[in-house]
Structure 1
Amino acid sequence: MFREIIRMALASLKANKLRSFLSMLGIIIGVAAVISIISIGSSAQEEVTAEIRGLGSDLIWVSPGLGPDAADIRDKFTVELARSARAGSPDIVNVVPSKSGSGQLTRRGDDYSATIVGTEPEYAPINLYDPALGRFINESDLDGVRNSVVLGSDIAEEICGASDPVGERITISYAGRSVRFNIIGVMEEGGQGATGNLDSQVYVPISTFINRLADDDRVDTYYAQAGPHVPARQARQQLDYFFRRYLGSDDYNIFSQDQILDVLDNVSATLTIMLGGIAGISLLVGGIGIMNIMLVSVTERTREIGIRKALGAKKRHILSQFLFEALSLTGFGGMLGIGLGWLATYIVTDIGGWPMVMSPRAVALAFFFSLAIGVFFGLYPAIKAARLDPVDALSYE
């Protein structure tokens, strides 16, 4: 009997193909929207997370704050403090001071704007950043206060095009001073890093920056690196204890990669829930459309229902048939929506160059929610059909 009910339900849907498809359209769009929004969000999160992890999962930043003690704390942010922080924090293997600012490069009469970064040799390995040509700053450059400069890839291309600039000289102007520098290397493409766009920066020994370009010995930021097998959270707490004790204030900023990833996960989860909920509204709208069509179908087939009841069909048989029709509409619509959602996710991630992440949980949730909508919105029309009086149904015009 159940097989006959299924056959009749599918035959009814097949007899009105266009109406059945239009009825499913809301479900198709709703399921596709839920799946694509969650999957595209997961893909974007995966891309951003990979970029952040690419900066080094054990990286910790320390910089002066903006509170009432900020001025005094900035005066204490020196190269010597970096040495003390490293010596006083057993879980830290590197503390690299950095000082940066906007400057101007001059080569053969042409001027170029760039961010000048004064730093130390450990800056490159901490940022997982290697030279493509020549070399990075070394201890000899630092100790000898040499006028050595390493160019970011974008700056090198802008200044020298495709030619190798290593060994050439440029003038760097900063804070009213102009100094001739020797180009000792060009970095590989680094993209966005802890200090901004690595490719649009040039790097000089911090000793040279302080003594020949800047007018003070203060630094902007410390980049610290946790030791092998040391959790970044533990290393950060140790470094935080050192700075709090040394500075006598907590008016400074300290954060690590794990904190950034935690914030990213929380923001992504919140946005996914919000956008997924908004997309889910279209599923409810699709369910209302299903109910409307099923009510129309009950009205159109009133005489048929009367004949079936006169031939011995029971209420449960009529209820099952119409409920299965509603479930078929939402089930087929859900499957088509999954395909459309996959296609939308593929197109967007391909354009964005992101890894494609299809969330199985989102697919299952959207599909079963569509079935639940079929039951919820199909139940009333099915009950109405099952409760029709056979005599009234047979006499219905």
Structure 2
Amino acid sequence: MKGITILGATGSVGKATLDVVGRHRDRFRVIALTAHADVEGLFRQCIEHRPQFAVMVEETPAQQLSERISQAGLKVRVLSGTHALEEVAKLPENDCIMAAIVGAAGLLPTLAAVSSGKRVLLANKESLVMAGQVFMRAVREHGAELIPIDSEHNAIFQCMPPQERHAIRRILLTASGGPFRGWSREKLHNITPAQACAHPKWSMGRKISVDSATLMNKGLEVIEACWLFETPPERIEVLVHPQSIVHSLVEYADGSVMAQLSNPDMRIPIACGLAWPERMEAGAQSLDLCALGHLDFEPPDLATFPCLQIAKQAAQAGGSAPVILNAANEIAVQAFLEGQLPFLAIAQVVQYTMEHLLLSSPDSIEVVLEYDQRARVMAKAATARAAA
């Protein structure tokens, strides 16, 4: 029986992971579950899955959770603080760690998981966007097994055996196009957070939903793919595919194109990561191509959705550019979600921050975090000006 810890258990990926694990209780036991501040959500998960540890980032929610767990008579040890996330990620009882904390907050816990030398299921793309060089060096040094869980990168993983990477002509990352596919720039001026978070195919958190709406999420995925598959950005293309059935494609030197298809259900890549190289039941519906009737593809509209182009420029520049990109985007998206910034100004804030910070080549996590903080300060100032 394999032990699993889930970093970010109450988010959409964390919940889907527990759904899959719950279907295979003879194969997996839950070691630790973590959440930011969702006391009720984590408490329910503790009742059902009986982990050894439960971690809340915030102290007050941790105290509330501890009280509820004590009243319920559960033998679950409650920890708090960001350091506790790193502690449970490194527990020797773990065979597998799901890294599903959203944003830059997931970087240090995910690096801690890598340092354990176990299988790490990567659903935190920001770890590679911010610190690709440092992160992949840690993977090699600690002998960690890294399996991507984003549906697109998991599709590439399945279509690209390591022994065939030398023969890659290009990677085609598919994108749904988000809720505003086909819209003109003029129609996007008064977009609300509720509209931006209404994804047509996937059930996701608010931040990643906005990133999907701006196409920034796909830009971040381009950067992530560069590191995961040792592929330069000029060999990675984005293809809009509104049905979200073809999750990505790999073209080889002989002209062959391999693709992974499935219904849009995160339990599929999660089950792949948990069981690889085996296959196991995920709870997903079978794909009915006849019912679909057709699959559509089109190029992304970079003029209307400039975030994708900005991210591609960061991928080409390398060094600290992706760190700055990610930090500025997180600040701008949060301001938009709080009603402080127009939707179209997200790209403006990111572009301004990218243009006004000097680039370097971060060779340590300390330098990465320093650039992250610099970019956030500048992005907040740019946001204030854009909102005035």
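Some points to look at:
- Structure responsible for 9, 34, 36, 18, 3, 0, with P(r) over Cα pairs in 10 Å bins from 0, in percent, for residues 173-348 alone calculated and labels 1, 2 on offer: 2
- Once distance in nm of label points 7 Å out along Cα→Cβ at positions 45 and 357 is evaluated on every structure in 1, 2, the highest one turns out to be 2.
- Winner on distance in nm of label points 7 Å out along Cα→Cβ at positions 165 and 341 once structures 1, 2 are ranked, highest first: 1
- Structure (1, 2) behind the derived value 15.1 of mean count of other Cβ atoms within 10 Å over residues 21-28: 2
- Entry that produces 1.28 once Rg/Rh (Cα atoms, Kirkwood Rh) is calculated, selected from 1, 2: 1
- Identity of the structure behind -14000 (criterion: helix-only ellipticity at 222 nm (-39500 (n - 2.57) for each DSSP H run of 4 or more, over all residues; to 500), calculated), options 1, 2: 2
- Which of 1, 2 yields 30 [relative contact order in percent (Cα under 8 Å, 6 or more apart), calculated]: 1
Bear in mind these aren't lab numbers, they're just calculated from the coordinates by the rules spelled out. As the structure is a prediction and not an experimental result, all values here were calculated from the model. Cβ atoms are built from the backbone, for glycine too; each structure is taken alone.
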